[in-house]
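K.L.:
Some structures to go through are shown next.
Just so it is clear, none of the values below were taken in a lab; they were calculated from the coordinates. Not measured: the values here are computed from a predicted model. Cβ atoms are built from the backbone, for glycine too; each structure is taken alone.
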Structure I
Amino acid sequence: MRIAKLIEEFIADQGWEETVLRDEETGTSQLETTMSINNQNFLLYIEGNEQNELLFLYLYAPFSVIDGKSVDAILLFNFINDYFTNRGRITVQDDGGIRYVEIIDLENIEPPTAIIDNMLSSGISMFRNNIEGIAAVALTQKTYEAIRAEYDKKNAARELQKQNEENATDDNNE
């Protein structure tokens, strides 16, 4: 089971004590652990499917979307998925769970363990950069529109700063 071996090598590289659960009959393997992001415990699952040659990474937020907020959460998550460069996607599950998922096809390749590290880094980065908006839409009555306005405001401020820096560089070059 080469994908299970890849996951085990990743665990060893990280210095973790976790064990990969293997199911030789189904050709699947799974790592389940917790990790801290912004002082909150997230659930991490890394799964391998030998038959389909797929590697899955799931990173679950420590909170769920409250009743009545799924539409706002879905709209925000679609915005994050479309607007920002993440290799995976953030989704809302039927039970309100918030999950980052990334799937890689390993057919005909022998990937290094760094591929899992890159997958995990992408999920961690997505949560670190968006956790305030995700929590606000999931846990409060704040609407998607209000959170989106905050993103737009931050983006406008970044663009203004970038323009000011470019103008200062132009002035210094004259």
Structure II
Amino acid sequence: MNPDEQYAEAKKLYDAGQLNDALRAFEQAHAAYAAQDDREHAAAVANDLGVVYYLAGRRDDAHKILQDALTTFEQLGNVLGQAKALGNLARLQERAGDREGAERNYQRAAELFHQGGEKEFEATTYRVLSQMQLQRGRWLESLATYDRALAAKGGAGALRGFLQIPLRLLGIR
């Protein structure tokens, strides 16, 4: 089986909820791409593998492989790959209780999604970040971040107008 087929099989197993089989298939696809020196695809698989490692309770492995994927995407100049890896790292940090690190990575991921033209991912990332800020009692930052989420989607004009009022009053917008 070639790496593309292994990767497709890994995704299929993951979608079917067969975590252990998916993990092995992702590892095989990752190794196969790496053996072909296909860094771009190996990093994409590593990004998915990091999520599966986390779900399997292998947090250290998840962090390491996501960090490796991020480094590779940075070296290759792959903005969207960087954004996805940062988003996954942020999720890992959030669940581990590192709220500040998670917020930094969500912020950077949202900026990179914007740069890459992925408005849906940008908006989703800003919404998650806004929720974190709200939970930490930073309601004004949360409001400004949620406004960015709405702006990314280009919609909800009435709500955005309403949100702009306190932001303008406080000199943020």
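K.L.:
For which of I, II does mean projected area of the Cα convex hull in nm², calculated from the coordinates, equal 11.0?
P.N.:
The structure behind it is II.
K.L.:
Here FRET efficiency 1/(1 + (r/R0)^6) of positions 75 and 107 (r between Cβ atoms, R0 = 25 Å, to 0.05) has been calculated and equals 0.15, so which of I, II was it run on?
P.N.:
Of the structures listed, the value fits I.
K.L.:
Something else now. When distance in nm of label points 7 Å out along Cα→Cβ at positions 99 and 131 is compared over structures I, II, which one is greatest?
P.N.:
Largest value of distance in nm of label points 7 Å out along Cα→Cβ at positions 99 and 131: I.
K.L.:
Out of I, II, which one gives 73 for volume of the Cα convex hull per residue in Å³, for residues 3-42 alone as computed from the coordinates?
P.N.:
Answer for the origin of the read-out: I.
K.L.:
For Kirkwood radius over Cα pairs in Å, for residues 51-90 alone, which of the structures I, II scores highest?
P.N.:
Looking at the calculated values, the largest one is I.
K.L.:
Kindly point out which one of I, II the value 19 was derived from, the read-out being relative contact order in percent (Cα under 8 Å, 6 or more apart).
P.N.:
Here the read-out was taken from I.
K.L.:
Something else: Determine which structure produced the value -16500 for helix-only ellipticity at 222 nm (-39500 (n - 2.57) for each DSSP H run of 4 or more, over all residues; to 500), calculated from the coordinates; the candidates are I, II.
P.N.:
I
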